[in-house]
Structure 1
Amino acid sequence: MLKILVVDDELDIKPLYEQRFAREILSQQVDIYFAHSGEEALGGLADSEVGLILSDINMPGMNGLELLRRVRQKYPKQPPAIMMVTAYGDDENYRQAMRAGADDFLTKPLDFKLLKTKLKDLTAHGHQNTGH
């Protein structure tokens with residue numbers, strides 16, 4: 001089972017992800033957790049086996065790029081895959097995210113069909129966290 005941590009300060013994203021991944025959640029292919037800030041996400045990672053972080057870039061407090069840098073420093077062995085998500089698909093955000101160690105970069109509104117394809121690729125290439 002792939003454990004996904006979605007980090008976004010928008011509270012309405014939780015029902016959206018739960019609706020779009022209803023089949024995968026029911027069949028226990030994915031388990032989705034939510035954090036509404038970079039700080040909350042870091043705290044939740046300490047005792048969790050997250051295989052993928054989907055993080056918004058623009059958040060109050062610790063933004064997604066800072067979260068990305070901290071995760072890459074703190075979890076160099078068996079790191080979670082990290083996909084950055086932003087409403088601003090500009091080149092500078094993309095370059096910063098990739099330089100800081102992002103595995104992928106997605107723009108809002110999210111194309112969930114594309115995201116699911118990317119998740120299949122991730123799990124096929126060994127980023128899946130099986131809970132061991």
Structure 2
Amino acid sequence: MDYYFSTELKNITFEEAISKTKEALKEEGFGVLTEIDMKTTLKQKLDVDILNYKILGACNPSMAYHALQAENKIGTMLPCNVIVQEIKEGNIEIAAVDPTASMQAIKNDALISIAKKVRAKLEQVIQSLGIS
């Protein structure tokens with residue numbers, strides 16, 4: 001089982017891809033709680049250069065609430081990560097975690113049911129970006 005799904009956007013700037021991704025997440029009820037700029041972090045900490053790479057910590061509050069009700073330690077796996085990474089100038093890959101893959105380790109049917117709903121929403125985000 002793949003642990004993510006993705007799409008590639010062409011002829012777009014990295015900043016435009018971030019903006020489009022955030023908007024697509026918002027359309028599916030997600031907010032972005034965190035943004036980790038891997039390019040800047042790795043440059044500061046290791047003095048290495050990579051292409052633009054951001055990790056967006058996306059959360060759908062309703063789904064997160066239900067997940068916490070089903071499994072009170074599930075916060076260790078929240079929020080859902082969505083990456084926006086530059087493959088080459090003008091080509092940006094957007095990838096989202098498949099929450100059902102990570103939740104399989106937890107033997108909780110209610111949680112798996114919620115993860116499937118979150119997966120469908122994240123798949124819709126990725127599909128909508130690929131349509132542009």
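Things to note:
- Structure with the greatest value (metric Kirkwood radius over Cα pairs in Å, set 1, 2): 2
- Structure from which 4.0 was derived, distance in nm of label points 7 Å out along Cα→Cβ at positions 46 and 62, options 1, 2: 2
- When relative contact order in percent (Cα under 8 Å, 6 or more apart) is computed for each of 1, 2, the one that comes out at 35 is 2.
- Test item: mean count of other Cβ atoms within 10 Å over residues 30-37 calculated as 15.0, pick one of 1, 2: 2
- At a computed -11500 (helix-only ellipticity at 222 nm (-39500 (n - 2.57) for each DSSP H run of 4 or more, over all residues; to 500)), which of 1, 2: 1
Readers should treat all values here as calculations from the given coordinates under stated rules, not as data from a laboratory. All figures in this text were calculated on a predicted structure; none of them were measured in a lab. Cβ atoms are built from the backbone, for glycine too; each structure is taken alone.
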